[in-house]
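Novice: These notes open a run of structures that come right after.
FYI, it's all coordinate maths here, none of it is from the lab. Model, not experiment: these values are computed from the prediction. Cβ atoms are built from the backbone, for glycine too; each structure is taken alone.
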Structure I
Amino acid sequence: MKHYKPTTKSRRQMTGIDYGKVLTAKDPLKSLTHGTKRDVGRNHHGRVTTRHKGGGHKRLFRDIDFTYNKFDIPFKVLTVEYDPNRTGFIGIVVYKDGEKRYVLLHKGARVGDTYIVSAKAPETVGNRLPLGKITVGTFVYNVEVKPRGGARLARSAGNYIEVVAKDAGYVDLKMPSTEVRKVLETCWATIGEVSNDENRLVNIGKAGRSRWLGIRPTVRGSAMNPVDHPHGGGEGRSGRGRRRAVSAFGKPTGKGQKSRTPKKYSNKFIVRRRKVGKK
């Protein structure tokens with residue numbers, strides 16, 4: 001971690017990642033980047049569906065390979081790079097046939113390391129295999145939900161999923177949220193955990209730094225008027241005046257309440273619901 005001299009009040013508590021000790025390249029590979037328009041919390045109608053998003057520094061999009069559709073061809077890590085669109089580190093890898101791609105790197109990845117995507121690959125960190133071939137108790141990331149559907153689970157910095165059981169063509173996975181769910185054993189996963197696990201220790205330190213990241217201010221419901229929020233109103237600092245905390249739209253939120261859709265299509269794959277509170 002990087003700590004700063006307290007030249008200002010906000011600077012005193014601020015911390016950051018010491019990228020100089022980790023990254024090996026400054027500029028991304030031009031052929032694997034392109035400009036993009038961020039959704040900033042809006043749907044295809046242009047209406048805000050996720051609040052507190054917008055603004056931030058301009059970003060160049062890196063085309064990350066989450067499909068891993070080159071099998072039985074070894075690849076070597078050429079660089080370790082920063083990606084403004086995600087918390088984990090990425091890197092350029094070159095396959096034995098000469099093709100270059102960006103991938104999400106695991107913790108401990110170094111330039112020159114060689115890995116492979118294969119059903120016969122050894123169970124070493126960085127290799128990618130079907131879940132059915134991975135030993136119970138192993139940590140994995142970049143996990144598919146549907147076979148050949150591309151990595152969907154455990155892609156954030158420091159995240160990993162534990163393989164806890166195998167049964168009847170399915171593998172039970174313990175998610176970062178402590179939820180246990182079933183995934184087909186023919187889905188693929190990468191062994192290890194996502195890089196940049198120190199990201200959770202970063203103290204943003206000031207409001208402006210949040211705005212650079214594209215995070216807009218969040219106003220407490222209890223600080224609003226009754227017309228704007230169910231928690232609003234009252235004399236002075238009043239409680240919310242109701243048993244359960246709700247969002248601005250009256251839906252249950254926070255405080256360990258269940259907000260999942262009751263009849264969600266993937267309910268049948270959940271073996272154990274997530275534990276609420278401190279993990």
Structure II
Amino acid sequence: MMSVVTYKGVITATEPHKALTFGRAKKAGRNNRGIITVPHQGGGNKNLYRMVDFKFDKKNIPAKVETVEYDPNRTAFIALVVYRDGERRYILVPQDVKVGDVITVSAEAPLKPGNRLPLRNIPVGTFVYNIELKPDGGAKLVRSAGTFAQVAAHDNGRVQLRLPSTEVRTVIDTCYASIGSVSNAEHQLANRGKAGKSRWLGIRPTVRGSAMNPVDHPHGGGEGRQGIGLRRGPKTRHGKQAYGVRTRTPKKYSNVSIVTRRKGKRNQS
């Protein structure tokens with residue numbers, strides 16, 4: 001049964017601010033050589049890209065929320081804000097921020113949803129989103145609908161954050177983060193209801209490997225339904241091990257920042 005997010009009472013504008021939009025061609029999951037690098041993509045409705053501000057380089061200037069809008073390119077809602085000097089920008093909307101509210105990016109900003117402060121000025125236990133990994137590097141972490149991270153500890157110039165994945169990692173305490181949690185928390189409860197809804201979103205069908213020919217997938221071939229044979233485990237289309245295999249680069253640069261690995265089927269802490 002199809003279920004959708006109720007926009008009534010939340011969305012206040014149906015058309016985006018034209019100066020902050022542009023069109024872009026769909027890549028359909030292909031690279032510059034036309035090779036499919038991300039499968040199951042293609043088609044979908046045409047949409048304009050909204051230029052959302054993740055740098056937040058206008059500091060100490062209050063901004064008033066003018067509209068709350070739907071963005072087809074992301075799961076969260078966005079807001080059009082106008083700064084006191086007249087400039088307009090799009091930002092991610094947190095929960096409990098409405099039209100007419102004022103947000104500020106400042107080291108002295110009060111602790112209220114939407115305001116943005118350095119992590120060193122945010123007390124332990126506070127929910128944050130739109131988190132920078134490097135000072136002035138722009139928001140990189142916790143941007144999906146309904147998500148939030150929690151400030152777990154302050155430790156010698158770094159801040160420990162408990163991320164939505166349950167991973168605990170440290171970030172330099174001069175990095176900025178926004179107070180609150182991301183809007184549209186009901187997004188994960190929506191049920192598309194029919195295959196056509198996925199096609200509107202540009203999601204193509206996923207075909208089982210066992211239904212393919214041997215030339216197309218390691219699981220393919222055979223008369224009738226077949227198992228994976230004498231292989232050590234299930235494989236991807238490219239012959240690599242799948243399901244339960246760690247894929248993180250052993251020498252990844254950010255390993256030193258991780259305090260506790262996320263907890264999946266195998267406890268990786």
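Novice: Using mean count of other Cβ atoms within 10 Å over residues 63-70, single out the structure from I, II with the greatest value.
Specialist: II
Novice: Taking distance in nm of label points 7 Å out along Cα→Cβ at positions 71 and 103 for each of I, II, which is largest? Could the numbers behind the result be given before it?
Specialist: Numbers: I: 1.6; II: 0.9.
Answer by largest value of distance in nm of label points 7 Å out along Cα→Cβ at positions 71 and 103: I.
Novice: Kindly point out which one of I, II the value 2.7 was derived from, the read-out being distance in nm of label points 7 Å out along Cα→Cβ at positions 239 and 255.
Specialist: II
Novice: Next question. Of the structures labelled I, II, one was used to calculate Rg and Dmax of the Cα atoms in Å, for residues 7-126 alone, giving 17.3, 50. Name it.
Specialist: Working: I: 17.9, 56; II: 17.3, 50.
Going label by label, the one that fits is II.
Novice: Please state which of the structures I, II yields 2.7 when distance in nm of label points 7 Å out along Cα→Cβ at positions 47 and 215 is computed from it.
Specialist: I
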